[in-house]
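As structure tokens, here come the structures.
Just so it is clear, none of the values below were taken in a lab; they were calculated from the coordinates. Keep in mind the model is a prediction, meaning the values are calculated, not measured. Cβ atoms are built from the backbone, for glycine too; each structure is taken alone.
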Structure P
Amino acid sequence: MAQKIKWGVLGGGGDSLIGVLHRVAASMFDAYELLGAVFNPDIEKSMEYAKELGIKTDRIHPDFETMIMAELALPQQERIQVFSILTPNFLHFPMAKKLLESGFHVICEKPMTMSYAEALELQVIQKSTGAIFALTHTYTGYPMVRQMKSMIAQGELGDIQKIDAQYYQGWINPIIHDVNLRKTTWRLDPEKSGISCCMGDIGVHAYQMIEYVTGMEISSILADLNHLYNDNQMDIDGTVLLRFGAFSKGVLRVSQIATGEENNFSVAVYGTKCALKWEQENPNYLYLLEEGKPMQTLKPGHAYNSVLSLDGTKLPPGHPEGIFDAMGNIYRGVAKAIRGHIYLEGEFPEMTDGVRGMNFIEKVIESHDKGNIWIKLINN
């Protein structure tokens, strides 16, 4: 059995949903061992949480800088190999930069940085070090999203002519209408969240998903955002028109004030031959639509599934897999890369996804601020 990858975590302590998601995902294929962390800015809380998890406290540190210094003081073979960054957005860039420069691999939550300029700087550093960098656009780990990607790549849909992505949540609705509550949410604070709330949080997921499944790059966008209140600097809702070329077009619709919605994320791709539609709240089904025929429902784990889809399927047909499994597939792909094993294209989002995502976020804000005009994206 291969030796476990030495793993460290930054953030994700206490009742953090994202922390639980990453730890469960990392445990799925028995590839990682959690050795150290800065779970919380309060060292006592970090220590308590480590004890709850049953891990040793000798590598639980009070802050990021102390942890890196301590790891670099160890012999190479004893050091943590990869860190997961699960902190608020404003810490992603400085942490990732220091980790890459110090020779560590990185798994980072999105958005990758606070700006496109920072993303480009990080890309240069990563290329110079050769370290593995993964961005956790979790939904790309679902087997039927991977099936969708494979079918489109094989030309089964024909020429792509229309793409429709929707991501509706309602969690900000109880907060946004209270001026005092608005001040307590870090996602509505540009100092911590960046220039965007909704587009930077879930819009970038939809953007990355579109380019992931289609293999096409969005060339230009036109955005219309909603802030709802004059004293709120951050977008909480928006629609973006998309152009891929002369004839392929699409729309991206996202909201965090969609009353009653939970995590309603879907993507539909319409070609000249047929169409495919996937919904995050029913992730084990991929719907195939053809003119004059009943809709077909494709499922994971069958002989008709692609190699990429089957690689991310853990159970026999009829056994539902969910968000933990999707993230687990991303961690599995990263483990292959760290170990120098062969892995399939699309097993985990990489640095390029983060760079393009930050360009998308900035251009969306620019388009809206300039009066809802068409803006070209920079294709790296």
Structure Q
Amino acid sequence: MKDLKIAMKAHLKSNNASWQYLKKNKSNIFFNNPVGYIYQKKFSTTLFLNGKKFHFKNKNIFEVRKMKLKKFVLIGYFSYEFNIEPSTAPYKAIFNIYPSGNFSIKRFPKIKKLKSNRLSKILPDISFINSVKKIKQHIASGDIYQINLTRDFEYETSQPSYDLFVNYYKSQPVDLASYIEFHDHTLISGSMELFLSKRGQDLLSKPIKGTRKNSQSRVKDSLSKDLKEKAENLMIVDLMRNDLSQICQAGTVKAKKMFKERSYATLTQLESTVEGKLKKNVTLHTIFEKLMPPGSVTGTPKSEAIKIIGEMEKHYRGPYCGAIGIIEPNDDFCFSVGIRISVLTSKNKKYFSGAGIVWDSKPKKENKETLLKAEAFQNTLSNL
């Protein structure tokens, strides 16, 4: 296949075996040398498989998978814009195609340190702060209650992309990290948030909202006692419960383990758990059509938040704030929320971060939160 000139490896990595594959929790899922790839754009899907190209007009990625790919493992992402139009994102969804059972453990290699530089802000701090102020006006008017505002950064490095991923993970081990080489770009994610997993009819989500920088004074800085952060988390839990109720059996959607503090190298966040049992005959297409994009990276009400995000942000999100993960031949899947990510192309290298805005958000503090979330990746660049 002319387009497959690189190994196009995929590595899903977890510090606590949060990735799911073959009905088991995994710390490492590693695939290499795909037999092809598939992507969906606005109204069509393109498939490269075993050296042949197929184009399907007016077919979505799920329809093509059902026709051609039911025996394969797919690893990739649904973009934030999967269900949003108009959109300038290159792909609605893109996945590499691997033979089922090609799984192998991958140990991190020793890497050479090469020259890199600091993250460069594309959007000035004052512009982000002013955007927060405008969003608070929307909240005051009753248009929305909460929204996730994001920004992008640029950087340069001569470090191989997989080495960058290794250092990124080592600087802040997380639950659902991922590294995926596509035919025209590479994705690195340091996500700690489970968007949605499916085992049989059981669905599980672990939305995260509420962030604080780590400090030695753990009691004083307890997130679980912060009413603002808890309220922010609760809004997203309610949103996820509402989304899941559209596809789950009545009475099965439940919130559990509320406001659990999860600490990482640079920050602590609040995590809650929502679960439900899928209705019979609900397809994968219906699941992602109803739930995308993830509620924790949009806002409430979801439809209005998406509209305002489209007006406020100048960049497309793509895999950032999308869903990154793996689909198995039996329709089980596991997807993280696409946060803490870097996208590398031949033209540029970008990193993304964001902050949840509510009524009592302080604009300068929210700006600092975006910088805090970028700190682990900046540490990666600084230590190369």
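When helix-only ellipticity at 222 nm (-39500 (n - 2.57) for each DSSP H run of 4 or more, over all residues; to 500) is computed for each of P, Q, the one that comes out at -7500 is Q.
In terms of relative contact order in percent (Cα under 8 Å, 6 or more apart), the structure with the greatest value among P, Q is Q. Matching task: 0.95 is the computed value of FRET efficiency 1/(1 + (r/R0)^6) of positions 78 and 206 (r between Cβ atoms, R0 = 30 Å, to 0.05). Pick the structure from P, Q. It traces back to Q. Structures P, Q were shown, and distance in nm of label points 7 Å out along Cα→Cβ at positions 54 and 70 at 1.3 was computed from Q. Here the criterion is mean count of other Cβ atoms within 10 Å over residues 270-277, and among P, Q the highest value is seen for Q. A value of 0.55 was computed for FRET efficiency 1/(1 + (r/R0)^6) of positions 22 and 294 (r between Cβ atoms, R0 = 41 Å, to 0.05); which of P, Q is the source structure? The read-out comes from structure P.
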